[in-house]
1. Suppose you compute Cα Rg over 2.2 N^0.38 Å for every structure in 1, 2: which one lands on 2.46?
2. Computing mean count of other Cβ atoms within 10 Å over residues 57-64 for each of 1, 2, which one ends up highest?
3. State the single structure among 1, 2 that was used to calculate mean count of other Cβ atoms within 10 Å over residues 65-72, giving 14.6.
4. Among the shown structures 1, 2, from which was the value 10.0 of mean count of other Cβ atoms within 10 Å over residues 41-48 calculated?
5. Identify the structure, out of 1, 2, from whose coordinates helix-only ellipticity at 222 nm (-39500 (n - 2.57) for each DSSP H run of 4 or more, over all residues; to 500) was calculated to give -31500.
6. Output the label of whichever structure in 1, 2 has the greatest value of FRET efficiency 1/(1 + (r/R0)^6) of positions 33 and 113 (r between Cβ atoms, R0 = 30 Å, to 0.05).
7. For mean count of other Cβ atoms within 10 Å over residues 49-56, which structure out of 1, 2 has the highest calculated value?
Structure 1
Amino acid sequence: MPLPILVPIIAALGGVVAGTLSRQPEVNRLKQQVRTLQAEIQRLQALVKEQDRQIKELKIRYNALKAYQFTEKIKQKSKLKGALMFQYSFKEYMDLLVAQARGGNYVLVDDETYFFNSFEHLMNTREISVEEKLLIRTYIRTKYAYEIDNQIEPQMGDIVEKVEKINVA
């Protein structure tokens, strides 16, 4: 009886060995494919890591350029405000000059007198003290702060018309 049981067991073992050996080339091919895919995954991960580094570097550059642009914008705005401040100073000076020339009865108040004298000194010598600059700035800012802050240019045509209408003779 042991022989009839032994034959199927040997046949089964032989079938398993034969099946395993016949499938070995496919198993080897699949193992090679897994190794290839793992190498590709590592290559792609390295590529992603490099691109992530480049993106971070570009973000840093972008933020640096944004900060630089912001500072340049502030500089330009400051220069523009300075130019507007001078234009309004000139306009105010001319208005006061015309007002004095039109009627001899126009009397400047203290602030107007200080401004007028300081600006006239600036126009004649091109150099004034810090106190005079501050006085001119304060006077103009109190009168034209809204226009300067909103970058509204003064109407200079009115000044020309006023000067032309003055009767000198």
Structure 2
Amino acid sequence: MKSQLLFAAFVLGLFSAGCVKRIPAYDEARKPISEREISHHKSNKNLLFYTLGGGSLSFGTGFFIGTLVDRGLDDDRNDAALWGTAAAGAVIGSVIFARQGSIKDRNQAIETIKEIRKEKAAKRLTEIKSRRKKMEKERKSLEEIRKQQEAERERLKEKIEKKKKDPPIR
């Protein structure tokens, strides 16, 4: 159990430190989404909110734990344990929540790219369908013209045959 926990912490540390390459993102058509495209659509809104919110929440938690530790020390003169715990909680919480905010920003950028690509594909599909309908309409009109020309040709053929059979009267 301890070795599994250490391994999980090691892998998490590698991912957090950026030593391991990210898993590539794909859209619905299984085309890869480049990191350049992700960074173009990525905002830092969640990073900011998560950092501030996580720091505040962790500061409060650290302050609460610090007061419990400070009361247990029976040292009324020194508040170092109280403020040290509160500060450590704020820093650790800010880092952890900032990472989560950054991940959420990246995921939102990926979803935005997927939506943009889906809209482009739908637009392309409607253009192709309209082109096909236009070509089908054009084909039908050309068939009608061909049928009319065939009918005219047959009529003229019959007229020529009739003239050949009926000699001209002089």
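None of the figures in this text is laboratory data; all of them are computed from the coordinates on show. None of these values were measured; they are calculated from a predicted model. Cβ atoms are built from the backbone, for glycine too; each structure is taken alone.
1. Derived from the structure labelled 2.
2. By mean count of other Cβ atoms within 10 Å over residues 57-64, the leading structure of 1, 2 is 2.
3. It traces back to 2.
4. So the calculation was done on 1.
5. For helix-only ellipticity at 222 nm (-39500 (n - 2.57) for each DSSP H run of 4 or more, over all residues; to 500), the value -31500 is produced by structure 1.
6. Ranking 1, 2 on FRET efficiency 1/(1 + (r/R0)^6) of positions 33 and 113 (r between Cβ atoms, R0 = 30 Å, to 0.05), first place is 2.
7. 2
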